[in-house]
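Colleague: Multiple structures follow.
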Structure 1
């Protein structure tokens, strides 16, 4: 049986195996179901246009740069074998290091010609369109990096040795030179490749205007050359820049030179023209042996030098005859008294600067003299935290001016809540003693108050102060340590001497070092409680720790193979108010801040919550914000407007008003009801049934309309509002003064125990009368527990 060839309409014949013969329309394959290399499409569609020429990037043979392509999606062709130098989905652009425009008929990508002066591994080293080299190396430039860049010379193409011109800034017109020889363009009378020297007979290269002629006198000079200053080399007895006059001890300059003076009694001085013997300049006396007034330093040859004492700064025009020092007035300085002395400004007036040594920048101060320089305007140069013309006050946000502080003043801590503070006055230092004593040996540590570590003695701080630990800032932590060990040296000696840990929201540990004591020597350590000399610790961090100290650890172990160690006499100074009229023994306590706190805070450093505020729970704070806080914020007491005070730590309200109760005054007090919402009338008196006639100590709100019901009616009362009497009681509690009384029905005279709920009248048996049915009616007598008619006897 013969079947029809399946060639997708691209061939009309096939062999006996069904393989199509002579596939057309750019197809191939056993069934003509594939496109030939260089074509793309779906050959199974069965049309003459199934396989199209690959656009890589154009269909013209001159612009096809990939042997194959693939159909990624309908209408999307990707060339997958771009030739070297081509890039892009359709080989439509040049790769790095090539240039051209393959999208123009006849266009192609050719290698960039940069003469080996680019980094070919660096993408974008040449323009992919124009071929211009963009990142020339080796001090080259040009479209093809083929010349040395301005200011350099050499062979950029072959030798690749572009070197800096090095033109002399004074001798050359510019920094540019001949790109081949390197010769710079020299100014007038200047020579050398780099224009670095004057021509012979010229000088003044450094003037920047070229060199000028030496002009040496032909009679008086050895030759026509001179040095850089223009000084010619003179013959003996001749001097001057141009060698055109007689030197000291000679006279009569003429064509043959100068003649020596014969004036021994005047030190060889004579008139340079006539040769007459004369004294040296500004000397006096028959033998020229002293200086004239206002001169000093007599020299037998040159004479005396002028004192040049400043008229404004010196007390006399005469200076010291030996060293020339003038006699300066107060506030003046210098050999001629022509400068202002340290601590003065504005010559010739030289007024006192008046700079406060404590607040002035140390580089402007003379610690020996105790004075500081100022600027020409009289303004003193202040430390970081100091201001004022004389550096006499702290800048806003700083306090406590002190010469020991490198910044002059301390930044206001104020628990990070305020920048407005001042130094608290009227304080004195007093030591607070700790009774803790620790004895350490190799195995046992005995501590008076608590078990201690083997190598460290812990001092519990909080609890020893009746006031804020912040008052210890600036005071001394002191103790005496004695230890015994086999060797006084060891690794423990390199460990910190004192560790202090604390902080509220961020726990910090800081430490300080001390020189290790010697074995068996009773040594006292005094440590100042301040961060000024520990730059790694900020003032804010130190105060944060001091505000909430967890512990202070004092190292007790030193040396190697410790045998015993003892720490005693532990004290920490704190600041207290000085009593008026009493002697201040511990010295004035400084550096204690007094802050202007925002609402809700109190304390010298705003470290406490004010009345009516409490610490916001940590759970309400964002973890990120806690990193920038020193204390938990103080927020208003949450007492629903029924109390003005609460516990500053827990927030529990105190003295709830308006008949409220609870941690937040959120409940009505016993005997009251209502919905607590912040109004003074939130809780109303329970009316059970009347406010002035109530028979339940409690009631509760019920429903959404403000109704209530009484919850503890007294015995004998019942109803929603205790408004009626229970069975066995009578009365009308709904009337002012009304009560429920127990029924007193006689057991023998009444039909049953309950009585009338309003009147209390019992229901009597026949022949019985009375409210309680405890009497017999007239003409009745009681017999056998009942009333019988007396006629029936």
Structure 2
């Protein structure tokens, strides 16, 4: 918390030591002594994501909904600033969606109940509020609870999204929530606290179309955050708002305050919303920051109810001035509950959480099957998730989706893709080693979005376009905060890439069951409804034809797959890499000769977690001839790309290698990774050496002796014949172990004589010749 105003003492919890605290910020001159003033407290949260259960009691762990509720109530009942006259509890979105199983399995109803119990007043809509579509948000979440007609809905707070409008009439898309005081137009909302009219304007990330299923928001248009917030703030001022707070589900890419004032997308929002906005509560990036930009607090509490933001402002409603007194990040676990109302609130919400856990245990305890090993998401060296890396769970889920839609009536899927952002947990089964039992709950938390599977027809060229879009571009052609997303792929599909090539031309090969993908041919492809609609910037799926929603839900597909494949026999982990980097040198030849070194660089040979199997080396064959293996460097780093597991290949083509078009095949004994690259092999280049004796040759007297040696790189023993022309005569001699000796007839006349020696070659070695000049003396 920043320093208090003069004459106002503020108790600071020792747990706040080290947290970023903004300096005193005054937005307007102090009010006259005779003016009526009030101090309001705004408590903020964001990205709660249904984290009902406590994950620990330290300042940096998820507090759980019960302790979080108690902490909020403690600050409401006994704020650290004793001059606080009233409190509002606000949020910046993603309260539900991508939730843990306890909430997810019950459609986030326990989270709605917990937030209602906490007295949440207002929230921006987050992208995850739209996970099940616009209709689900407005007709379930935002509609009053009814045991018959709406048993799993009923948020009592107002959701706001000024930059979400209906295409039909351009009106704001979100309705007024009946249970919330006052009336909202869907963009703005006002609440009077201690005589102060506190106005809120909300907005959701402009990336919403790429983050949710496009079909779920087909009737909506997403407009500019800056323009809509400026309009909404001006409207609030016109309605008599004394304070305007912006709630925005968009945030800084860094926890440093430089990220809220630079030229990043969020920095431009902060600087662009205008002077009517007195404070900004943000989210989406899951980072905690407590900043101040030109006197305006710009804050985020991080994620999952670990912290909450506290802002205090003194408002003179007569002079129309606002002073920002303090703003800070407070870890929920560090708040001691001393007020009886706070203790009671924690107990009330704990009852909700306990009931949710009990019900989820019942629903989630069913064993689906057995796992032979862990199916992990990709990780960086620092342990964080890497959505840019290939993973065993990504490939498994893609295969499950292909399998679930492989019947003729479901589309006879040949290939399936899975977006990494749809994988929210690893799938490791019960603790205690492998094989392990996999429960319904453990499967459900992997894919918590309840997407359906969509089958479609795509040409090979369209599939290539989708793979090229793994190098990300948003709808404005900018590079998102996650610049690369590696798609999971189903069994039998393999591709190669070269990241050094120009954007849009990095996929260098695609195969299905060992056969090259024909760019003009059509294939049956399956993806979840989010991805099939162009989600995560994979807009290439929008070009597909014959799209149809199979109605199969992704989680049910996994349930069915486990029943069919792993009810008794543990499901083995497919450890092979299915997208491998191949980079040839800039001066790589068009063909290689026997005996020549083939050089190239391979990458993306390793899954990234310690539990993942890795190859120390790859065996290499040219055709059916074994060559020297190439070592693999499996060092994992922190770049969010799929490059780990590298090998600088330099391998000599042995003499037994066949000529013509050959496949250079690489195989990892540990992972089973196997792929082939076409090369053209031609005959080795023959080398010929001929020496004559004696040094002095006399016409009609000396018979010249030839010592012949033929060699070729990579071939130990050269075979074949040598033809010699000298003195008008032709001789042929057969090589033995690459050597031959020949005695020429006497030269009849003196002078300079030419001896032409030709190696005639064989099926592995190209022929060559050498001309030897000798001097023949008269006597």
Structure 3
């Protein structure tokens, strides 16, 4: 009993010491950090090791996202203040604004106007001195903000063509009146432009400026709708792009960073000067020519853009480098307003490195790339990427607005308001696809089966944490975690399946995607990301796209993409790598060198023959790629994860899987298995069905395998011979420029075709024949006559030359005779 008492006193003393040490440490200014004796990371809640003031210091906000234009009130959880109390909000450590406290003591910070997207840190103070509480919210591109909080411009076409021929009358806007807690409102116009600012040493740079211009209505009823007839403004062209903003009437005109609703950015045609309304086409033509002159002075950005995928299938499969342009989206039935004749467009995800420019690629109903040389709806590159580019803030990298100024306004000037599209396309020609190379793809699926980048197929059922891809040269790491398969009755079987994947490139955020109760959970730096408001997030050195709880794609600046899917509870991971990774990968997905024979290369560089390897040798190969504790990118935020993966070895040597499962004639599943599992992927389907005793799981594996095969089909390389022009005064039949395609050419009436009537794109990327031209009958006669004349002149010159050579030869052979002849003359 005394021994028990001594033990109890000892444990109590230890707990008292730990409690005292934990109590002495604070999360002030350290949210997201792990301290010596406690944690300020979100995972501390489940691990029960939070510092004493964690919940008061490290707060969450709702909503967790806001348009970068600001105006959204963000509620700070865990902070209740007296109605007359003090609250100060600081954004990014530099923008300080007064907070709001409602009648119930709930605290709010109003998101400020920013020119950037991504997670924005917030610090708050209740005494205007100590900013000792921290949180963050997601600033998003205005087009991705919650539409319920936007001012809707009714009949957007009327707004953007107002003042052109046959476009006039009242303009109407609508909004959700319940979102502004006031009976009366102010309706304002704000304008955007980019102006030069002076820098040190006499230099200058562009600065983004969104400014209040004037009120359309003051102290108006908050009725949810407002109509007006716009008057032209003198010097209106000083501000040609802008937004409508609606605030409570008690707010001062033009006051910044207050609760507000914003419209989308749009061309301010209705605001422009009278000369625009008098002759919009002439006004726009003049603007088009001014833009043309400016473009000629700006640096060439086209050469640093990635080429477009040649086909729609490639564009949709290359998810590491291209993403749907929502203004022309086949899945949403979008009307491709700016690209008539196209059915789907994609944008290059990454902006170009030097100029922050963007690539856009559009496709027709046949899946062919549409080029500006053939159609006004062709693919057009952008001097400024629509989504902006890090570090944002400064032109031309401001999300949305820089793109409008550099690329969209000029389209209005030259194409929509006047008929001078040729000027626009001379600076925004389609890039084509001759240099496009599709990425390579490797996949892990089912229990788990691997298909390497070079196409080797094998099964590895290790339990632990392993490298899928390790590329020290490119600083990319993709790690996978596996767990034992559990049957519906709760029993475990001798097989494993994927449960999580974690990844990082260079100094990017660490992204982990893991299975959680039948759906996917995404973590950023060990903190769960919420995707209830946004499907797309711009993070540090990485993008994440989560269109559904069963589907997540992680995209890195190198063009590497990781797709994670969950089907019937089974997780699959596809890694797509651009060709720059060739000969720079290792791990479970192989060496990516177009040689599958060396894909079973262990971490110690021992090559196991892929044709002769036994199942046990393959298991040994896989086990060699277990990660070290120091290199782990995973989150261990539960006792189960700590005990199963963090403390034990990264590869569990005690777990030995069933290397093969024989098909027994007495198995009641056999008949259904043979019916279900046939064709390519049948061996994976059979193995998983027998392992899990579930036809549903076998079917899920087979469908995932078939999806991978479809992906590989879409990524097949194709050869492009490049664009061919239509002859002047003629026609071109066909707009596909891929190997095997034939283009034919004809001339208009009164013209004769000179050159090839047909040209075929060969497998080596060259065209047969010669470029055709269309010329008139008179020109044909003239040309033929000129050719005949030139031929005669050439013949005469040759004859004279030959005669002179003969005389020279005779002179050398009979010099005396020649002299006598000369003397006789």
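All of the numbers you see were taken from the coordinates with simple rules; none came from a lab. For clarity, every value in this text was computed on a predicted model and none was experimentally measured. Cβ atoms are built from the backbone, for glycine too; each structure is taken alone.
Colleague: Once mean count of other Cβ atoms within 10 Å over residues 378-385 is calculated for every structure in 1, 2, 3, which label goes with the largest value?
Modeller: 3
Colleague: Of the structures labelled 1, 2, 3, which one yields 9.3 when distance in nm of label points 7 Å out along Cα→Cβ at positions 362 and 738 is computed from its coordinates?
Modeller: 1
Colleague: Assign the value -6500, calculated as helix-only ellipticity at 222 nm (-39500 (n - 2.57) for each DSSP H run of 4 or more, over all residues; to 500), to the correct structure from 1, 2, 3.
Modeller: Among 1, 2, 3, the structure yielding -6500 for helix-only ellipticity at 222 nm (-39500 (n - 2.57) for each DSSP H run of 4 or more, over all residues; to 500) is 3.
Colleague: While we're on this one: Please compute distance in nm of label points 7 Å out along Cα→Cβ at positions 250 and 282 for structures 1, 2, 3 and give me the label with the greatest value.
Modeller: 3
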